[in-house]
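Novice: For reference, the structures are reproduced in the following blocks.
Rule-based calculations on the coordinates, nothing more; no lab input. Keep in mind it's a predicted model, so treat the numbers as computed, not measured. Cβ atoms are built from the backbone, for glycine too; each structure is taken alone.
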Structure 1
C-alpha cells in the first residue's frame, strides 16, 4: 500500500538520488521562488548588467541549482538565495548615498579617449583594445573616426559611451524652448 510519504518521496525526492519527476518538480518550484526573489530584488538585479549585478545572477544560479539537484537541502538553498538578494538590495541602496561604497562595489568610469587622443594607459589598464574602442564607436555613433572634441568612457557596466559637446547655442536654445512650454 502506498502512503502519503511514499507519494511525496516520489514527487519531491530527497538527497542526491532524485528521479526525473522529483527534479522537474523541484525545478518548477525553484523557478517560481527565483522569480519572486528577482521581483523583490528589483529591476536593477538584471537591468544594469554591472559586475555587482552579475555576481548576484551567478550566485543565485549556483545556489538554486544545488536545491534542484538535491546537493543541498531545498529550504537552505531558498534561504541562501533570499540572503543574496537581500544583501544585493541593501548594498545597492547604500551605494545611492555612500559614494565611496559605490566606487568600491561598482567601480567608476574610465576615460579612454579625450581631446583627439586615445588614452593608451587606460586602455591597457581596462583591457580594452583600440579595435574594441573603434568597434563600439561604429556601432554606437555610426561613424568610422573619432572626432577631436569627442570623449569616450568605459562605463561601470563595461559598455563604452561617447560624449560630444553640444553646439555653442544649443543649450541656451533648449532652455528657452522648455521655459516657453
Structure 2
C-alpha cells in the first residue's frame, strides 16, 4: 500500500465495513444529512413531547409551528409540516398517524394566471385531535380531525371531521360514527 493509499484510507474509512464508491458514499452521506435535518433535529423542538413515537423515516418541517403531544405515533413516510409563517400543525395525545399520512398547514392558491407555485399559499391550521387515527396515505389539508375520529386509508380530508366520526374517500365523507365512546 502506498503512502497515498494509506492517507486516503485514513481520511475516508469504509462506512461500517462497506466498500462504497464515491457516488455511493455521497448518497449515503446525503441520506444521513436528510435524516438529521428532518428527524433528529426536528425532534428537539420544545413543542414535540418526548414520549411521542416518531419514525426516523417521517418528515417534520417548520417544527417551530408543529406540536406533537404525549404518546402520539407518527408512522414511517409521514409528512408533518407546520405553516410557513403563522399557522400550526398539531397532533393530539395518543393520536395515530399510519404510514404515509400527510398533514399540511394550508394549500396553494389556484385562482389567477400563471404557474400555481407563483400564486401564493393559503395558510390554515391542521389538527389531528387526541385519540384519532388517520389511515395510511391519507391527506389532511388545513382541517381538524376530531377527538377519537377515524380517517380511512387513502382519504383526502378537505372539511373538518367531527369527534368520533369515521370518514372515507376523496374527498372524505362521513360513513359512520364510533360506538361505545363518550
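Novice: Consider the structures 1, 2: one of them gives 0.96 for Rg/Rh (Cα atoms, Kirkwood Rh), for residues 102-165 alone as calculated from the coordinates. Say which.
Specialist: Derived from 1, not from the others.
Novice: Let me ask another. As an exercise: semi-axes √(5λ) of the Cα gyration tensor in Å, calculated from one structure in 1, 2, equals 49, 20, 16. Which structure is it?
Specialist: 1
Novice: One of 1, 2 was used to compute FRET efficiency 1/(1 + (r/R0)^6) of positions 78 and 118 (r between Cβ atoms, R0 = 30 Å, to 0.05), and the answer was 0.05. Which one was it?
Specialist: 1
Novice: Which structure, out of 1, 2, was relative contact order in percent (Cα under 8 Å, 6 or more apart) calculated from, if the result is 12? If you can, show how the numbers build up before the last one.
Specialist: Working: 1: 16; 2: 12.
For relative contact order in percent (Cα under 8 Å, 6 or more apart), the value 12 is produced by structure 2.
Novice: Here's another thing I want to ask about it. The value -4000 for helix-only ellipticity at 222 nm (-39500 (n - 2.57) for each DSSP H run of 4 or more, over all residues; to 500) was derived from one model only; which of 1, 2 is it?
Specialist: That value comes from structure 2.
Novice: Here mean count of other Cβ atoms within 10 Å over residues 86-93 has been calculated and equals 20.5, so which of 1, 2 was it run on?
Specialist: 2
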